[in-house]
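Take a look at the structures listed below.
Every number here is computed from the coordinates shown, using simple stated rules; none is lab data. Every value quoted in this text rests on a predicted model; they were computed, and no experiment measured them. Cβ atoms are built from the backbone, for glycine too; each structure is taken alone.
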Structure P
Amino acid sequence: MVQPYKHEPFTDFSIEENKNAYLKELETVKGYLGQDYDLLIGGERISTEEKIVSVNPANKEEVIGRVSKATRDHAEQAMQAAVEAFKTWRKVKPETRADVLFKAAAIIRRRKFEFSALLTKEAGKPWNEADADTAEAIDFLEYYARQILEIKDGVKVNSRPNEYNRYDYIPLGVGIIISPWNFPLAIMAGTTVAAIVAGNTVLLKPASTTPIVAAKFVEVMEE
């Protein structure tokens, strides 16, 4: 049974336990700094010679990660893969699509301090702002999952005598997500999953300054 929606609470960092947990996850993030991240097209990982290098804005010498840079051909390949995937994903039950979002929300909630610590490292966000960004991402996942369950059977409309009117939401196709750098987790995740849970497929192109946050989010969606 789906519980009523409520906002993900913000973290009180005046509590020593929360402060120590955040410091611990900063160390976790340090443990995977500097890794390479491939393109992901149709389930296949593709490495390119040219990379987008993400650095800590507060310490330009600290490399957060290196992401393979897509060419126009890669973009076309991704589009065709998304078009093909749409043929089956659009037929997946809304309840199943919603469940993907609920599970992703649970994973991010479990790794909340890690994602926030990564936002501190890659986006230069203070602890409280990073925490709010992560909380908002969880909110989007929880909210859109509930929304599709609410509208999956259409919306009631009035019909005149001898009329039968329906108002249904249907998947439309492939969406392209070009997310901003200022909310690299929340807005990126929200715009992506809103399309996905509605039965569409997406091409995700995150902000070039914060691609590792997006890569970690995609790992959650794969999980």
Structure Q
Amino acid sequence: MKLSPRLKAIASYVKKGDIVADIGTDHGYIPVYLVNNNISEKIIASDINEGPLNNAIEYIKKNKLQNEIDTRLGDGLNSINPNEVDTVIIAGMGGLLIAEILEESKEVTKSIKNFILQPMVAVDELRRYLYDNEFKIIDEKLAKEGDKLYHILYVQHGKDELEKEIYFEVGKKLIENKDELLEEFLKLKINKIEKILNNLQNQHKEKSRNKYIELKEKYSQYMEVLKSLC
């Protein structure tokens, strides 16, 4: 089966030979892809819900990979043991939930070398959590499916250096790499802010005025990043 652009971008960060845990595996597409493409020989596919896990089990059986892929029912990183895997994938859930999963299983988290994180929302709050808790974003890319853009973060332990507040909103690595989808992402953000600014412009409440000033500053930062891509 051919992976979607989002899943393929996630899989691209897995190093050959790594033992991998796919948390929230859903249908098990990534584990099967990694084994079939000789990227990983041993994978744990875990999900908190029986339904998705059963779907993964059926897909794994269909591909005759029961020996290579171990399926487990469990919440977050509770389904794996310390030093059991090299790389963990946590994808397809909110940024705050991903942060919560990392926070709740610190003993396991400390033993993992590589984290591939793909938040559906709240990527800025996830970046802030990573920065505050000694995680370093080694690389980041955007993937597009339909009209939606997704952030994929490749993370390791270490202290990150973030010189600008905007790097929580727009990944520093996206800017440094001039990601091919970054311009589109920035224009979407800028357009959204412009609409809110227009609505706030004629409001005289102090709360609205403060919000206007805050968004105006953010707008300027987004524009500065956009110009840097030219």
Structure R
Amino acid sequence: MICLVTDRRRLSAGSDAIERLVTVVGAAARAGVDLIHVRERDLDARALARLVRRCVEAAEGTGAKVVVNDRADVALAAGAGGVHLRSDSIPAGAVRSLLPAGAIVGRSVHSADEASTISREGAVDYLVFGALFQTPSKPPEHPLATLDELAAACRRAVAPVRLKADTPSAAKGRVPVLAIGGMTAERASIVARAGAAGIAGIGLFIPPAGNALDAHLHTIVAQLRETFDTCQAHT
């Protein structure tokens, strides 16, 4: 699973930030990402709902699903595919009861114990574990998880999986665990060998200056697919 996490401030400091974000979302969806996690926590509900609707429209016709950070009300109002919950948010089961059938519910976790507890409740479709490496999204003093902790979380994330994804993790009755924090195409192989079913990231999907957006995203997604397919084939 490949998840783009949005942060418009990483794209532009100007008034065109929303437009650039929607452009990136559409390009990422066409490139083949599975999830688009709209994580613009500073926006009020009305502005966030407008943005989410535009992201849903940008992803229309692709396989990508849009999930909203911690706001089931906005997800419902904007027609999103689901909700991604913070680690300190309300229980996933309570959120799932508000959403239509087939909606996606994910959650951030920071330990193997937390991954085990949340997974066994049976209400989440995926987990995001981290941060594993230094990232501009976190202050330098933010504690980092280890690869051993990631591996333990992946082993212990056992529960029914509702997400309709053709992955070895789903087939084995595991909740897919996505690694986050300083992800790069090179680090993807490291977290895949630790047991991660995919990655979530922000900067990974932002092209270097002078690089074409569509070409960058297609290259990154293809590299990630090959990495995880290869690792999962040997597990």
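Values for this structure:
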item	result
For relative contact order in percent (Cα under 8 Å, 6 or more apart) computed as 18, the structure of P, Q, R it came from	R
Among P, Q, R, structure where Rg and Dmax of the Cα atoms in Å as derived comes to 19.5, 66	Q
Of the structures P, Q, R, the one that 24.4 was derived from, the read-out being mean count of other Cβ atoms within 10 Å over residues 64-71	R
